[in-house]
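Some structures to go through are shown next.
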Structure 1
């Protein structure tokens with residue numbers, strides 16, 4: 001049986017190369033994944049339709065974790081009038097690496113009158129991991145987007161306090177090709193970001209949820225949630241610049257911050273997308 005180039009690369013270097021291209025269209029009554037092309041261990045399961053026309057997709061990475069030398073790339077295109085929700089069945093784990101960096105690049109493109117909900121589970125940086133990850137979101141002026149990303153430094157409950165490791169993390173949002181948000185964070189166990197007041201202030205988890213288009217009504221709803229939920233274990237803040245809303249959070253544990261992200265999404269989905277929240281069933285498994 002022939003061995004693919006990607007399997008040969010894994011055998012010779014110990015690293016995976018993986019790429020997945022997804023395109024969503026709405027030819028008739030519901031959105032479909034009209035194009036799915038992948039090589040290496042990155043794919044989606046069959047689409048789910050718990051709310052009719054919206055296509056729910058679960059992004060699967062069979063190895064279960066990313067190690068130094070791995071290169072993972074995802075490109076998503078959501079066509080006119082299509083509505084896709086993408087999530088993952090489990091946390092994304094970046095394992096320890098002595099020298100090589102793990103690379104994760106995600107490019108999300110949303111067309112006119114299209115909707116993308118980007119709701120992955122958290123990324124966990126294991127002690128000793130070396131990571132470069134980026135998410136680039138390209139929106140149309142008439143598109144709609146709700147997306148979040150959450151990063152955990154170590155696994156304190158298992159004794160992993162992220163005493164060694166580094167991560168360059170980039171999140172960019174553009175509308176009609178013009179940058180609206182350029183977010184770059186350098187996480188290093190030696191630069192004090194974990195403990196310093198200017199960084200994470202002894203918190204272990206950070207996250208951001210981005211909403212487009214935002215408005216004053218959306219901003220007021222998030223502020224109302226923040227006023228009732230900020231605590232010693234959870235710190236949230238929100239801003240609205242032009243029509244891009246960004247809510248950032250810090251927490252002592254992933255569960256608290258994840259609960260906050262879901263609650264904000266539940267509150268905002270009817271306001272931004274005109275739909276009540278329909279949580280992916282994989283979240284409850």
Structure 2
């Protein structure tokens with residue numbers, strides 16, 4: 001999202017910067033000012049640790065903080081960073097457009113994202129007029145939601161609760177019409193159990209975006225453990241690009257009772273086709289939605 005036109009107070013930009021420094025605003029593609037932009041598009045396309053934050057005017061005091069400097073890109077690559085994140089925004093916004101067009105009256109629809117990060121999708125659905133739009137995450141993004149809701153005039157809700165891999169649920173989680181999981185399966189040791197949980201709280205549809213393999217078998221491939229969450233113990237420690245086969249993902253959704261399974265295609269200007277083909281973006285709908 002390009003939020004430049006919504007930021008009209010110095011205090012708002014200062015709060016944005018504080019959240020960037022805290023590591024709570026960097027992964028999803030937001031533009032806050034001409035010299036402050038964040039997003040993972042550049043790392044997706046050019047390699048991990050290239051950077052998630054373009055901020056050439058950042059103070060030296062903040063840059064001396066290793067937690068901040070790890071995320072800041074080499075400013076000479078600012079154009080490439082901006083282009084990659086624009087591609088990612090097009091991808092994300094296309095997901096929202098496709099879901100809205102197939103679900104129907106968004107004003108009568110409740111939406112939840114499990115593993116929402118800074119809330120790009122809950123905010124997007126709230127801005128479209130969703131009856132309710134909620135994000136859940138293991139990190140506390142409540143201050144991010146408060147600020148972005150203020151800027152956009154939205155009312156997306158953040159709930160600081162995460163999926164528990166041992167109990168395979170979220171304590172107190174209700175049900176919603178549409179449930180989304182965006183780049184979450186790849187960090188879980190139990191992607192099929194997580195899918196089952198998503199299905200149990202989705203009244204109408206599930207949206208899944210996940211890295212997949214092209215294997216012809218029903219299989220799951222795992223990477224090295226404890227890459228992102230150092231304290232997670234076995235078996236939860238397998239958090240590094242867990243990839244089910246596309247065949248397994250589709251069959252799982254069919255077995256869960258989703259009869260209309262639609263793969264969202266790439267959009268012109270979005271992520272490169274070679275990269276897009278390594279992921280599946282699937283909207284799976286229950287039969288009652290089409291009756």
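To test your reading of the models, identify which of 1, 2 gives 4.1 for distance in nm of label points 7 Å out along Cα→Cβ at positions 19 and 163 when calculated. Corresponding structure: 1.
Work out which structure the value 2.8 belongs to, where distance in nm of label points 7 Å out along Cα→Cβ at positions 51 and 267 was derived from one of 1, 2. It must be structure 2, since only it matches.
Of the structures labelled 1, 2, which one yields -5000 when helix-only ellipticity at 222 nm (-39500 (n - 2.57) for each DSSP H run of 4 or more, over all residues; to 500) is computed from its coordinates? Each step should come with its number before you reach the end.
Working: 1: -5000; 2: -9500.
Working through the options, I get structure 1.
Say we calculate mean count of other Cβ atoms within 10 Å over residues 75-82 for every structure; which of 1, 2 gives the highest result? Display every interim value, and only then the final one.
Working: 1: 20.5; 2: 15.1.
If we compare mean count of other Cβ atoms within 10 Å over residues 75-82 over 1, 2, the biggest value is for 1.
When FRET efficiency 1/(1 + (r/R0)^6) of positions 155 and 179 (r between Cβ atoms, R0 = 35 Å, to 0.05) is worked out for each of 1, 2, structure 2 gives the greatest result.
Readers should treat all values here as calculations from the given coordinates under stated rules, not as data from a laboratory. These numbers were taken from a predicted model, which means no experiment stands behind them. Cβ atoms are built from the backbone, for glycine too; each structure is taken alone.
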